[in-house]
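Okay, got some structures for you below.
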Structure I
Amino acid sequence: MSEQHLSHKTKFTVRFSEVDSMKVVWHGNYLKYFEDGREAFGLAHGLDYLKIYNSGHFTPIVHSEMNYKAPLRYGDSGIIETIFINTPAAKIIHEYNIRHAETGQLLVNGKTIQVFTSTDGILQLNNPSFYEEWKKSKGLL
């Protein structure tokens, strides 16, 4: 396994619909920010959802974790860094760091694990061929 990790940074602004009555981001919205980061990562690195779907697979999340350090507030800008963690297992692991865009303060970090299933929902125990080819193209094998 290569020790090289791929990453991507995405900037976003907190919308009114994402905050609670205290004007801070409601905790569940950080999972949506993780999703935004994964989608941007996939588009930037050629591992987007349509490519996965067109290969005959889904990648459901089977594990997620978040560690809250400090809140984002309505109108704040944040930067989510999405980091691909290379593993030989048939899964996709991402780690995340959400920072305040102006101060650089770490606000939330976390991790998600996705597995491969067929579009019929059958768990795939081996890496699909398209994923192996993608890893080779990125120097991860």
Structure II
Amino acid sequence: MAARVLFALMTADAPGLTATQLAARLEVSPAAISGAVRYLGQIGFVVREPVPGSRRDHYRLRDHTWYAGTATAVQFYDVVISAADELLGSLGSAHSTAAERVAEMRDFFAFVRSRVPGLLDEWQASRAAPLQSGS
């Protein structure tokens, strides 16, 4: 549902849509929209803004959505890495199947976490660079 809401917001001509508009566009219940926009807000893709003079809210894509969402994910990676380190300390044997799975997950997220700042810098540089012919 989150993906459907994301694409509905991306393809809307209006800068934002209310939950009622999203529900009508996607032919789903308002409850489905509520959970989806809450999730999209948590990961930094969608912003909720009050409609002046109304009790409704508009949901819109965050400015620089993909960049901001990726930068926000770094915080999630930090939480996962820290939690995995704590869990590994309590598992006992570092060579158990459980410990190996947790260590692999931690190592994966540490690897991705270490690459994100450089990737974001590369993205910014690519956006500033003039287009080259043949690319």
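Readers should treat all values here as calculations from the given coordinates under stated rules, not as data from a laboratory. Predicted model, so just to flag it, every value in this text is computed and none were measured. Cβ atoms are built from the backbone, for glycine too; each structure is taken alone.
Annotations
- Origin of the derived value 0.80 (FRET efficiency 1/(1 + (r/R0)^6) of positions 57 and 73 (r between Cβ atoms, R0 = 30 Å, to 0.05); candidates I, II): II
- Top of I, II by FRET efficiency 1/(1 + (r/R0)^6) of positions 41 and 89 (r between Cβ atoms, R0 = 25 Å, to 0.05), largest first: I
- For FRET efficiency 1/(1 + (r/R0)^6) of positions 25 and 113 (r between Cβ atoms, R0 = 35 Å, to 0.05) computed as 0.45, the structure of I, II it came from: II
- With respect to distance in nm of label points 7 Å out along Cα→Cβ at positions 33 and 81, the largest value across structures I, II is given by II.
- Entry that produces 0.7 once distance in nm of label points 7 Å out along Cα→Cβ at positions 9 and 65 is calculated, selected from I, II: II
- Structures compared: I, II; top value of FRET efficiency 1/(1 + (r/R0)^6) of positions 17 and 49 (r between Cβ atoms, R0 = 25 Å, to 0.05), i.e. the largest, recorded for II.
- The greatest value of relative contact order in percent (Cα under 8 Å, 6 or more apart) among structures I, II is that of I.
- For 15.9 (Kirkwood radius over Cα pairs in Å, calculated) the corresponding structure among I, II: I
- Label whose coordinates, when helix-only ellipticity at 222 nm (-39500 (n - 2.57) for each DSSP H run of 4 or more, over all residues; to 500) is calculated, return -22500 (choices I, II): II
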